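The structures come next, written out as C-alpha cells.
Each reported figure results from applying straightforward, stated rules to the coordinates on display, with no laboratory input. Because the structure is predicted, anything quoted here is derived from the model rather than measured. Cβ atoms are built from the backbone, for glycine too; each structure is taken alone.
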Structure P
C-alpha cells in the first residue's frame, strides 16, 4: 500500500480516519507559519515540503481548486523567498540584508478585495463544471464556490506575505477561519487544527510585524 495513500490510516477519532499524509501536513504547516510569524526566512524551506504534501492531500479529497493552487503557491513561495533575502535599496531592516515590513495603500486594499470576489466567482463556476466537461477525469467537485473563494484569498495572502506586507495576516485570518469549515465538511480532522494554529500564529505575526513596521519608520 502506498505510504501516502488516503487509506493508509494512522488512527481514528470517532468516525473520522486520520492518515499519515494529513498528520505530516499538519505538523509541517504549523512549523512553517510559526517561523513566518517571527519573520524567519527559513519558513520557506518548510513551506516547499508543505506544498507538496497539500497537493497530494487535496487531490485525494477532490478539492481541485486547492490542489491546483499548490504549484502556483510554490512559485509565489520561491518569489517570496528571494524577496525576503534580497531586498532592494531602501527596503532593508537597517543594515541587515532582510526585507522590512510595509503596508498597502487604501486603494490597493480595495483592489485586492475586489479581485478575490470576482475571480472567486469565476473560478468557482469553472470548478462546478469540471465533472460535466471531463466526467472520466474529475469526480464532482466538493464545495466549488467556497473552495474557489478560499483559493483566491490564499493567493492574495501569499502574495502579500511574499512582499512582507502587514495586511497579509488579516488575509490569513480570513482564510483559516473559513478553511476550518471546509475541512470539517470534507472529513479532515487535523487540518482544522492547523487552521487553529494558523490563527494563533497570525495574531502573533500581527503583533511582531506591527512592532517591526513601527521601528522601521513606517516606510511604505
Structure Q
C-alpha cells in the first residue's frame, strides 16, 4: 500500500496540510448536520480533519491487531475516572477525527449527547502504516492545535512509538515542543496529566507483526 500525499497551504497561522483525497470543505456544524440528516452514516469512510472531509484509509490486519493490543494494555493501566476507547470521534473546533485509541475522562455514559473534546482526553494514539504521512503532519498539527496533551504515533514501518507532548502554537503553526522515539527494547511511559500510571513495552505492540 502506498503512502498518501498531502499538499501544503501557507496561511497567516503557518502551514496547513491538506490530503489530496480531501473531498470538500465544511464546518463542524455542517458536518454534524450531515450526520443528523443521514447524508453521512457509519457506512461512509469519512472523517472531518481541519475543516476538510477526508476519506479514511482501509485497515490492514496488522493495524487492527496492534490497535487491539494497545487498547487492552492501556485499559489495564488507567485509573478510576478514566476509560479507554478505540476508533470513536473526538470533536474539536474544526475537526472530528476518530483516533485509533484514546484515554478519556469519566465514563462512557458521560458522552450520550456529545463526543469527547480535547479537554476530556489525556492521550491520543494513531496506529500508522499507510497513514504515516498524514499522522505525522495533518493529524499532529490538528491535535496540537486542539491542545491534546500527549499524542502517540505507533509507527508500524519502523517498529517504534513516537511520543509528542507539550502542544504550542508557533510561527510555523501548531506543533509539539517535545518528541521522543521509543524502539523495540524500550518502554513507553503512560501519563494522565502529571501522574504516571505505568508503561508499555514497545515489543508488546510488534510481537505479532514481525
Self-check item: Structure (P, Q) behind the derived value 24 of relative contact order in percent (Cα under 8 Å, 6 or more apart)
Solution: P
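With log10 I(q)/I(0) by the Debye sum over Cα atoms at q = 0.08, 0.11 Å⁻¹ coming out at -0.30, -0.56, pick the structure among P, Q it was computed from. Can you show the working numbers first?
Working: P: -0.30, -0.56; Q: -0.26, -0.50.
It was calculated from structure P.
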Self-check item: Parent structure of the calculated result -23500, given that helix-only ellipticity at 222 nm (-39500 (n - 2.57) for each DSSP H run of 4 or more, over all residues; to 500) is the read-out and P, Q the choices
Solution: P
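Can you say which of P, Q returns -0.46 when log10 I(q)/I(0) by the Debye sum over Cα atoms at q = 0.16 Å⁻¹, for residues 117-180 alone is computed?
Q
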Quiz item: Once distance in nm of label points 7 Å out along Cα→Cβ at positions 69 and 141 is calculated for every structure in P, Q, which label goes with the largest value?
Solution: Q
Practice problem: Kindly point out which one of P, Q the value 40 was derived from, the read-out being percent of Cα pairs over 23 Å apart, for residues 61-188 alone. | Solution: P
